[in-house]
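Chemist: These are the structures, in structure tokens.
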Structure I
Amino acid sequence: MEQLPVTIEMADVGFQYPSGRKVIEKIDFKLKAGDKIGLIGPNGSGKSTFLHLIMGLMKPTTGEIRLFGKPVKKEEDFQKSRRKIGLLFQHADDQLFSPTVLEDVAFGPLNLGYPPAEARAMALKTLENLELTGFEERVTYRLSGGEKKLVALATVLVMEPEVLLLDEPTTGLDEETIIRIIDILNQLEIGYVIVSHEYDFLARATRLIYSIHEGRIVFDGDSSKIHSHYHSHPAGTVPHRHAGQLPEQD
């Protein structure tokens with residue numbers, strides 16, 4: 001069987017703030033091309049920090065990070081890798097800053113030096129792929145929470161990344177938007193890591209589950225072993241467990 005290349009590798013990685021508080025400690029992790037991984041853990045366990053270390057937004061205090069087979073230490077190393085890794089922030093407003101949807105989605109290609117006409121074509125194609133045709137001239141800050149999240153995802157996918165990192169992508173979203181995001185992710189051939197508290201969502205959007213606790217990552221198992229369904233209760237969406245489901249982390 002052909003060995004898939006490792007796109008993200010962390011060896012004995014740790015991170016602590018100048019105050020001395022440790023957030024990440026001795027993490028070993030690998031993401032191979034095409035892997036679809038879910039990461040769960042309690043609040044404050046270091047899930048977002050884990051993603052930010054991969055992107056170089058924070059620098060590890062110990063250990064080594066390798067991206068696409070090469071060690072990354074300096075800012076210029078991360079800059080090259082960021083062209084291949086797309087990060088979807090937890091809050092869409094942190095990702096959207098242009099007046100209109102089309103301008104937001106086209107910003108990334110323009111920033112990479114694509115001619116305006118080509119950047120526009122790439123943005124229009126991405127919006128079409130996400131069933132957002134007709135959103136081009138809509139004012140970004142007037143979109144609903146779910147619409148903002150989908151547009152934020154478009155700003156990432158337009159860059160044609162080789163890897164996706166998604167930080168709590170379903171927080172505060174309605175059931176219909178969550179299902180749309182699941183459908184989009186399931187159609188992608190690239191690998192990704194999703195940080196989430198939603199077991200049902202992870203069961204439908206990932207293949208492997210890891211958990212992070214006290215700064216360490218451990219493998220929990222195959223996502224297919226998590227019961228997954230979407231349905232409504234009289235009081236709305238109610239968290240609940242089923243036989244065989246992993247225990248709650250929060």
Structure II
Amino acid sequence: MTSKIFYLYLDYLKQLPIKEGEAIYIISNMSPVIYIEKKAGRTFDLVEFINELKNIFNKNNTIIIPTFNWDFCKGLPFDYNNSKSQAGILGDYALKDKDFQRTKHPIYSYAVYGKDKEKLVANDYIDSFGDESVFHYLYYNNAAQIGIGTNTYTAHHFIEEHFFKDIIPYRYIKMFKSEYIDEFGQSSIKEYSMFVRKLELNTTVKTEPFRQELIDKGIVKVEYINNIPFYFTHVEDYCNYAKNDIANNKSRKLVYYDGRD
């Protein structure tokens with residue numbers, strides 16, 4: 001039996017202030033959702049949930065769900081059709097849906113549905129956070145961001161590279177090379193880049209203080225449904241907050257690294 005909570009989640013999504021044609025970036029940790037429902041003797045059908053997302057946010061919108069996989073950075077193969085998402089199981093379920101398609105980047109790939117699907121899927125860009133990346137698209141299209149059970153702000157790495165690549169001391173461009181198996185099953189050795197932390201500076205991202213400050217300032221709205229937090233914001237809004245911190249505060253609200261004055 002489908003849980004009543006399932007429909008409460010859908011009601012929450014339906015009332016969000018999302019415009020016609022807007023892109024929607026959905027980040028999730030569905031494990032606690034499934035656990036709570038199972039403990040109560042109920043089921044949470046992720047296939048049905050994906051279908052409902054398509055109904056709520058239709059083809060005039062663009063739904064983007066992360067299917068990130070960092071094995072390529074370890075020298076392991078990326079298989080376009082078979083490499084699992086390491087950014088939550090919702091992405092894996094989206095990839096099983098015939099209406100979603102995966103973007104090509106072996107590290108930061110996404111399951112995409114709707115208006116801009118073909119454009120995003122056709123773009124075989126190299127640089128993870130570069131000017132042709134999906135992060136660039138999310139920022140300059142001011143995509144709505146929904147976090148179910150979690151909320152991350154990975155797009156701020158795009159801000160670090162796009163505006164401050166030659167200024168910030170704690171990241172650098174690194175190339176990664178490994179086997180790439182494409183959608184047709186063809187194997188080749190390919191290289192992709194990422195703006196990575198300098199480990200020798202003990203660079204760490206301070207996620208929780210940043211998240212709480214965004215909530216306190218109203219940039220991120222949070223609502224709890226059956227003890228599961230739902231977060232809502234727009235990518236440009238939180239990225240611009242990060243941009244200001246980098247420019248005027250040496251990333252103090254976001255990043256710790258050795259040697260900062």
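Just so it is clear, none of the values below were taken in a lab; they were calculated from the coordinates. Computed from a prediction, not measured in an experiment: that's the story for all the values here. Cβ atoms are built from the backbone, for glycine too; each structure is taken alone.
Chemist: Of the structures I, II, report the one carrying the highest value of distance in nm of label points 7 Å out along Cα→Cβ at positions 20 and 196.
Modeler: II
Chemist: One of I, II was used to calculate relative contact order in percent (Cα under 8 Å, 6 or more apart), giving 20; which?
Modeler: II
Chemist: Who wins on FRET efficiency 1/(1 + (r/R0)^6) of positions 180 and 212 (r between Cβ atoms, R0 = 41 Å, to 0.05) among I, II, i.e. which is largest?
Modeler: I
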